[in-house]
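Alright, structures below, take your time with them.
Please treat every number below as a calculation from the coordinates, not as lab data. What you see is a predicted model, and the numbers here were worked out from it, not measured in a lab. Cβ atoms are built from the backbone, for glycine too; each structure is taken alone.
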Structure I
Amino acid sequence: MTKPTGREVFFDKDDLIVSKTNLKGHITYANKTFLEIADYTEAEVIGQPHNLIRHPDMPRCVFKLLWDTVQAGTEIFAYVVNMTKHGDHYWVLAHVTPSYDPKGGIVGYHSTRRVPNPRTIQDIIVPLYRDLVQIEEGHTNRKDGMDASYRRLVEILAERNVPYDEFVADLAKAA
């Protein structure tokens, strides 16, 4: 397992990272920007679980929210920290949508990621995610930890009186 280096890498603000997965989250497509920033070859990622690039500082409860949302047929925007093959990290503002067959059934998922505002990441997202990960790690049972951090995320949204998608949209607009 690759360990985080603590070194952040960046991609151009005009570039988009694009990937597609099947229903189980295995990568079926990755564009050139994805491969370059994550430092993988196409052969290394196709067929692999998308969590291949999961950074340990990323709260699992956010992924729970993301998967619950897209599996229900709704798009979602989320801030995500990913990890390269060699342990460097990069932040994205991800837009994840279900992909449909001609009969309207979900056949996979499509994600387009862009460069997020660095101040939003440092001032809001990093402290929030640090707290959520700390809650997750404070439980010996991984599921209990994720459930506890998910409840905390829901509480934060309730305190702000906004659903998650509005929370992210407001942060993106403020940037």
Structure II
Amino acid sequence: MPLMRNDAFIEDRFRHLTDDGVVPPTGDIIVPLARIEEAEHRLASNGGQLGLHVPNTVKPASLTHLFNQVALISVAFPAFNDGRGFSIARRLRRNGFTGILRATGPLIVDQYAYAKACGFDEIDLPDGLAARQGVDQWKKGASAISLSYQRGYARPSTILDRRRAAH
């Protein structure tokens, strides 16, 4: 799947493992939450960074003990109209996760600015969607919303802050 980061499609250095895929001894991998312990033990002696893929039903507080072990957390978006992943991203950032935060699934260009404001660093898109929505559309989507009423990670000031400063 194409990976959108900093308004461009880039190569993914992480290898995605399924529930039954073999954990390689080296290299950067993303594993499902159920396989985190197995992957930690394999990578501990051979290097490589560990990523964690979580469903959009996970409780962010249940992951805080893993923040020092994982370099990336991938949050599943089963459909573009299921916004639970945005809330998870925001809570992960508030709980102190400083690694790479990735949205995985069929997000659309209109959601890009909001995903960044919630704390996502990158979006892992299905091939078909990336083919229909090219880099130029994603660049426009990133800057489509310049002001908001909520503070975010990409927009530290709000419309209200600007109004207060003007008076």
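For which of the structures I, II does the calculation of distance in nm of label points 7 Å out along Cα→Cβ at positions 7 and 71 return 3.7?
On the way: I: 3.7; II: 2.6.
Derived from I, not from the others.
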Legend entry - Source structure (of I, II) for relative contact order in percent (Cα under 8 Å, 6 or more apart), computed value 20: II
Inset, instruction - For distance in nm of label points 7 Å out along Cα→Cβ at positions 15 and 47, find whichever of I, II sits highest and give me its label. - result: I
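Assuming -8500 is helix-only ellipticity at 222 nm (-39500 (n - 2.57) for each DSSP H run of 4 or more, over all residues; to 500) as calculated from a single structure, say which of I, II it is. Let's see the in-between values first.
Values: I: -11000; II: -8500.
Considering all the candidates, the number was obtained from II.
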Legend entry - For log10 I(q)/I(0) by the Debye sum over Cα atoms at q = 0.19 Å⁻¹, for residues 31-110 alone computed as -0.92, the structure of I, II it came from: I
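Of the structures labelled I, II, one was used to calculate Cα extents along the principal axes in Å, giving 58, 36, 25. Name it.
The value was obtained from structure II.
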Legend entry - Ranking I, II by mean count of other Cβ atoms within 10 Å over residues 55-62, the structure that comes out highest: I
